[in-house]
Structure P
Amino acid sequence: MSKIVSSFELTLRKRPQQVKLTRWLYEELRRAILDRRLPPGTRLPATRDFAQQYAISRGTVVTAFQQLQTEGFLVGQIGAGTWVNEQLPQHLLGPKTTEAPAKKLTGPLPEWVLSFPPRPFRSFVPAISEFPVDIWARVAGHRLRRASASLLTGSDARGYGPLREAIAGYLGSKRGVRCSPDQVIIVTGAQQGVDLLARFLVKPGDAVWVEDPGYFGAKAAFRNAGAKIIPVPLDEEGLSISKGKDLCERPRAAYLTPAHQFPLGMTMSLQRRLALLDWAREVGAFLIEDDYDSEFRFEGLPVPALQGLDQTGNVILLGSFNKVMFPSLRLGYLVLPASLIDRFLGFRYIGDLHPSGLDQAILCDFIVEGHLGRHIRRMCDLYGGRLLALQENAKKYLEGIIEIKPIQAGLATSAFLLNGMSSRQAEDAAIAQGIEAMALDRFVLGSTPVHGMHLGFAAFDEREIRRGIIALARAIS
């Protein structure tokens with residue numbers, strides 16, 4: 001058994017007045033060993049350090065240690081220190097502490113979504129192995145070596161100023177967004193952004209349009225805020241305004257993914273975008289535009305953001321770097337209309353204030369030095385090839401069983417079932433073959449089912465994709 005080097009932050013109970021100090025210390029240490037708060041192999045501090053930490057005499061500590069060594073609870077060697085005996089009989093010791101077993105998820109996400117490593121065809125996951133970790137480490141090291149007191153303080157609730165400037169410039173040149181750095185608010189990602197906006201914009205009972213099928217994380221955020229969820233159907237141009245009006249003509253807000261609809265993948269037409277902006281201006285609704293993965297576009301130029309067409313301050317743009325770079329980064333942004341900034345910052349202040357300033361500064365350097373742009377261009381080529389491999393193998397092994405509609409962007413695509421199976425039947429059959437293919441029904445907010453699966457391709461090379469398709473064919477043919 002390997003030795004455990006402990007910092008020894010051990011809580012000792014208060015000594016009863018009638019108990020002598022040496023006896024009290026001996027009994028407390030013995031109890032800690034038997035209860036496994038000091039597990040076998042743990043090294044204790046030197047008697048001088050122990051005495052100083054607990055404000056008692058060194059002689060008291062030496063006497064207690066000697067008694068425990070005599071009884072076999074401790075072992076000591078000159079020059080090596082004092083350790084809890086590794087050979088203590090197991091029947092003397094309390095049960096080992098173990099983590100409680102993870103509960104099965106009962107919400108819209110299947111339990112394997114949080115496991116690692118991912119298997120084909122898990123959605124939401126970028127090609128983490130392709131991220132330039134060496135460059136990120138170099139940028140991070142340089143930033144840490146010159147970190148200032150103001151950076152460590154991090155007092156601006158908007159986030160790190162230079163990062164907001166970099167994001168505003170990036171969005172203006174790549175996505176057609178019109179904003180100043182003051183309109184950019186740093187958050188930890190898309191989900192926190194939706195959650196903050198839901199609680200900020202919505203009063204209990206307010207109606208909110210949400211695409212159907214759509215992102216269940218948005219539905220959860222608005223429901224937690226007390227909103228009345230209005231699932232609005234889609235057509236080939238995106239969210240159907242006419243059907244939304246039939247369901248609720250004047251909602252407080254609408255949540256949508258116009259550049260690359262989640263999960264079906266269509267791009268909202270320009271005509272539909274303009275009509276949506278006219279409607280929002282007329283009824284005074286806010287449009288929450290989730291631009292979750294449109295950087296990865298395989299054909300043509302990136303589709304301009306809806307926010308760039310907005311003339312009246314009705315659009316709030318939401319974006320994230322967690323899929324563009326790596327999930328544990330936990331950095332994203334909101335672009336707010338100027339009219340909302342002060343009130344939003346006051347609201348946000350009572351929550352989390354802002355993410356880590358150091359991480360923001362590192363990301364800023366990564367963007368300004370051109371590394372993010374190069375990474376995105378390389379990933380577009382990589383993901384385009386992996387999407388093609390998915391389409392070609394699906395045509396070879398699953399023709400007549402599923403249909404994959406053409407898409408031009410993203411990390412995943414939808415495959416519609418042609419064999420009469422339901423989404424959940426196909427998901428269960430795929431899982432039995434070791435395939436992670438999420439049922440499209442998991443994204444349905446209303447009552448109309450969608451027969452298909454959501455297939456992620458970004459995280460898997462062409463060999464893994466081919467093996468995965470063959471296994472999927474075996475599962476659902």
Structure Q
Amino acid sequence: MTKKLLALVLALSMAMAMLLAGCTSQQNPGSNPPEQTKSGEQTQAPADNTADPAPAGTGSVYWLNFKPEADAALQQIAKDYTAETGVPVKVVTAASGNYSPTLTAEMDKSGAPTLFVVGNAAGVQTWKDYCYDLKGTKIFNELSTDSFNLLDETGKVCSIGYCYESFGIIVNKALLEQAGHSLDEIKDFASLKTVVEDIHARAAELGFDAFTSSGLDDSSSWRFSGHLANMPLYYQSRDAGGWTECPPTLTTDYLDNYKMIWDLYINNSATAPSALATAGLDAEAEFGTGKAVFYQNGTWEYANLVTSDETGYHMNPDDLAMIPIYCGVDGEDKAGLCSGTENCWAVNAKASQEDIDATIDFMTWLVTSEKGTKVMAQEFGPIPYKGAAATENVFFNDANEYMNAGNYTVEWAFNYTPNVDDWRAALVQALVQYCAGGSWDNVVTAFQAGWATQYQAANG
């Protein structure tokens with residue numbers, strides 16, 4: 001296969017991933033879906049902070065940056081690092097949507113990037129020969145989780161995550177305490193169910209309910225056909241040793257768990273299940289105005305709830321937390337948040353050893369030094385490293401706390417969904433039917449048989 005064709009494969013793969021999820025930027029493949037992304041993105045041509053040639057034996061760094069909105073900060077941090085260490089660092093930022101062709105072009109040049117992004121399984125297959133094995137390196141040893149590492153078929157660690165996003169159940173702790181409960185009570189599905197059902201039973205007395213509405217119109221359904229459906233998908237993937245490509249079929253394992261948490265949502269809300277297909281429900285407003293204690297969503301919601309003049313909620317950050325989506329799986333008391341990324345660093349194995357060492361030193365400085373971790377937090381949000389700086393976003397800090405405590409990360413298995421829009425649409429329709437009094441069997445069929453149908457449609 002030619003390099004151009006390989007690049008095309010990678011570009012198409014990354015484009016599909018962009019439909020699924022992102023790390024606070026629409027350019028980022030594999031993070032939150034387009035409908036969740038609230039912020040815009042600057043498009044720009046590659047920018048370059050030129051540096052003098054590296055002194056003999058010291059090595060140098062060339063970072064081909066994936067995120068245009070971070071360019072200015074990275075240009076400055078590169079200069080700061082050079083001033084501090086004497087090691088030249090060059091940052092080139094690919095224009096929005098053009099990372100794959102830019103990477104291919106730059107790798108064909110002398111002085112190719114020493115630090116670049118390989119963010120998914122397709123990328124590993126294309127660039128694995130260019131990926132230095134990061135296992136056991138200084139930067140690898142600073143990781144707080146291995147959940148975002150990408151390996152090739154030999155077990156080589158080709159790339160490691162440098163930022164991520166998370167989703168779970170957002171909690172208004174002030175309302176929870178007003179209802180006579182605390183976060184310490186909630187450790188698994190059984191304890192969550194006890195608290196939720198108690199609050200719902202006393203909703204009229206309390207003046208608020210347990211869950212926000214679980215709307216199944218297009219503005220909200222992705223939370224349940226994508227994010228909530230990730231629970232059975234993740235546990236099936238885990239049982240299989242971790243998917244590295246889309247499986248052609250699914251089992252019905254963990255669909256009872258999916259039903260348990262879905263029933264908890266829809267039966268403990270102010271909105272009747274039969275009304276969930278109606279457009280106009282606004283779960284964010286319900287939560288932001290104190291009408292519910294629990295709200296399934298992600299880290300990207302923080303600004304809307306706390307600092308947004310547009311929404312006007314201005315909730316107290318001290319009143320907010322994010323907990324895992326508990327669904328009754330054995331051992332889930334050790335679960336963390338649902339977290340994922342396709343923003344993963346790779347080091348060029350074809351660079352000189354001096355440049356490889358210099359690049360790993362630079363990466364390590366970014367995730368351990370006060371200046372480096374501050375910039376990483378500001379530009380990328382949370383980073384999966386032991387020395388990560390705290391961010392203002394308490395949901396990110398909650399995610400890091402679960403990781404640092406050794407809880408397992410519920411990875412984003414929904415990224416493997418075949419014909420994602422069609423599969424989700426059928427699942428949503430089945431959920432609508434169920435909420436109107438239909439059989440759960442329709443949901444099982446849409447989930448399992450629908451997956452096989454869409455796999456065949458996508459792969460022949």
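Each value in this text was obtained by applying a stated rule to the coordinates, not by laboratory testing. Keep in mind it's a predicted model, so treat the numbers as computed, not measured. Cβ atoms are built from the backbone, for glycine too; each structure is taken alone.
Structure above, values below:
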{"quantity": "Rg/Rh (Cα atoms, Kirkwood Rh) from the coordinates reads 1.10; which among P, Q", "calculated": "P"}
{"quantity": "Value 2.8, calculated as distance in nm of label points 7 Å out along Cα→Cβ at positions 122 and 186, assigned to which of P, Q", "calculated": "P"}
{"quantity": "When relative contact order in percent (Cα under 8 Å, 6 or more apart) is computed for each of P, Q, the largest belongs to", "calculated": "Q"}
{"quantity": "Test item: P(r) over Cα pairs in 10 Å bins from 0, in percent, for residues 66-313 alone calculated as 6, 21, 26, 21, 18, 7, 1, 0, pick one of P, Q", "calculated": "Q"}
